[in-house]
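J.: Below, each structure is written out as structure tokens.
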Structure I
Amino acid sequence: MLQQDLHIHTTYSKSDSAVVPEQTISLVAAVKHARMVGISDHFENLVDGQFQTYEREVRQAGLKVGIEVDGQAWVIEAARCTVDYYIFHCRDRDADYRSLDGLLATRRPVIIAHPNALDTDLNRIPTECLIEINNRYIWRSDWKQFYGPFRDRFKFVLSSDAHQPNWLGQAVAQYAAGRLGVEEHLVFQ
């Protein structure tokens, strides 16, 4: 069993074509693949009154409530939500780096999602942020070169970024973390 998995999508991420109809909150809760599980659906799919329903369903399933915030355009609205943590898409844009302050001001954990896939400049990320090593995207770059220089600067979180039930795992992320010599930071301990 995994220690934690906080980057998981469900059918609430309706704009994401990789999410299958079977990827429901109840299924993720029933699988129990990790000791600590959090759901972090795309925030842009949860506006217009959907967030309260989403939050209630996730909490009733006994899971942590997260949201995936896609850059600075959504930060102000996302910071008002009662979540346990944020997954943040930080592209290499000044506005995205500046907007991190808005999420950090909430005093909730901010996890920088798959920075190697988004060309995030980790030199510009505040050290209070957690850096994700993501099972879905870790292999898409020279991860040793990308993450290696930052091993001592940040705490790292491993995640699946599951969009489908068979993606609920972290074998590749665990392998990369082991090769990098980083320990997984457990967010809620």
Structure II
Amino acid sequence: MKAIIAGILAMAATVVASNILVEYPLPGVLANWLTFGAFTYPVAFLVTDLTNRARGAQAARMVVLSGFAIAVVLSLIFADTRIAIASGTAFLVAQLMDVTVFDRLRQASWWKAPLVSSTIGSMLDTALFFSIAFVGTGLPWHTWALGDFSAKMIMAMTCLAPFRMLMAVIRPVNRNDGMTAQSANA
């Protein structure tokens, strides 16, 4: 249960930080391409994928839904309402898709499930978030979305390293029965 609570808190903190940081473009020439939120939000996919690997899809969904509820409330307090609504919508759709794709690919090579699920989730998240949050604002949301997605892909590949390292200490669950691989072999 501690792992689930840690996942929920990590998820909520990541989303709230990202919702605040998305309102701040990088300085200089990158201002039209990236916001600081592009570098924090991909951690949400790492949290989801590690929970999915360690505890299974049901636990990952619990982390997503609980983290979502906490993050929406906190985002309504600390971030712009438009950003909070866009984030909540994009987050829920993208993270639940990530859980589903990861679970279906769980038996493939160690890198395939986190990379493919994060890629699909990031595409959904980026499209939904930027179109809901910034359409009609006059801000360069098209280029922010492109820059954001590019950063998410770089972060998804970068997050493979901590995912792999943490796999050494996490006992993954079998897809079919929810048992850990170690307990199934006992």
Structure III
Amino acid sequence: MDLAPDARILHTAHDLFYRDGIRATGIDRVIAESGVAKKTFYRYFPSKDALIVAFLDYRHEVWITWFREALQRHGGRLPALVPALAEWFGADAYRGCAFINSVVEVGGTLPQAMEISRRHKRDMTAAIRALMPASRTAKADAQALALAVDGAIVAAQFADSPADALKALARVVRAVRRDARAE
């Protein structure tokens, strides 16, 4: 079944924005690759900013759903972070975090991008927190782990292999678990 024009535009923009960057991807390219007329594009997305916001909302829903499912698939406990992220880092299409990338590209000029990115990071932190037993430090530990995850995402993006980033993240996970047990 063919996608509706708005979905075709959004999926095309998603792939291009994530792979090539938001600034590097022009509206004309999105229109051409999605196979819609310019008038059709602007009926659904009156500006590039509107498309960027739709892309980030869509990316958030897709990624956070995948992340939660991957964490459960790998055991639903804190150590699941490493193999879940290894899946993502190993994907041919891996280009880092779309939200970190978008804040760097347009965060200063598009406040909605910053808002969606903050929501994404809050939801990611909540997913990590859900893996942890209740404790007085669980919230702070989840925030620290989310920061370590972001660091691993960036390190994996720059490295020839994500192995070192994953090893470092595994060390942080072990340290947090050890500290939580000592509590």
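J.: One of I, II, III was used to calculate P(r) over Cα pairs in 10 Å bins from 0, in percent, for residues 79-134 alone, giving 21, 39, 32, 8; which?
T.: Values: I: 25, 60, 15; II: 28, 42, 22, 8, 0; III: 21, 39, 32, 8.
Only one of I, II, III returns 21, 39, 32, 8 for P(r) over Cα pairs in 10 Å bins from 0, in percent, for residues 79-134 alone, namely III.
J.: So if we calculate mean count of other Cβ atoms within 10 Å over residues 47-54 for every structure here (I, II, III), which label has the highest result?
T.: Numbers: I: 13.1; II: 25.2; III: 16.6.
Biggest value here belongs to II.
J.: Taking distance in nm of label points 7 Å out along Cα→Cβ at positions 23 and 63 as the criterion, which structure among I, II, III has the greatest value?
T.: Details: I: 1.1; II: 2.8; III: 1.9.
Looking at the calculated values, the largest one is II.
Throughout, read-outs are computed from the coordinates displayed, never taken from laboratory work. Here the structure is a predicted model, which means the values were calculated and not measured. Cβ atoms are built from the backbone, for glycine too; each structure is taken alone.
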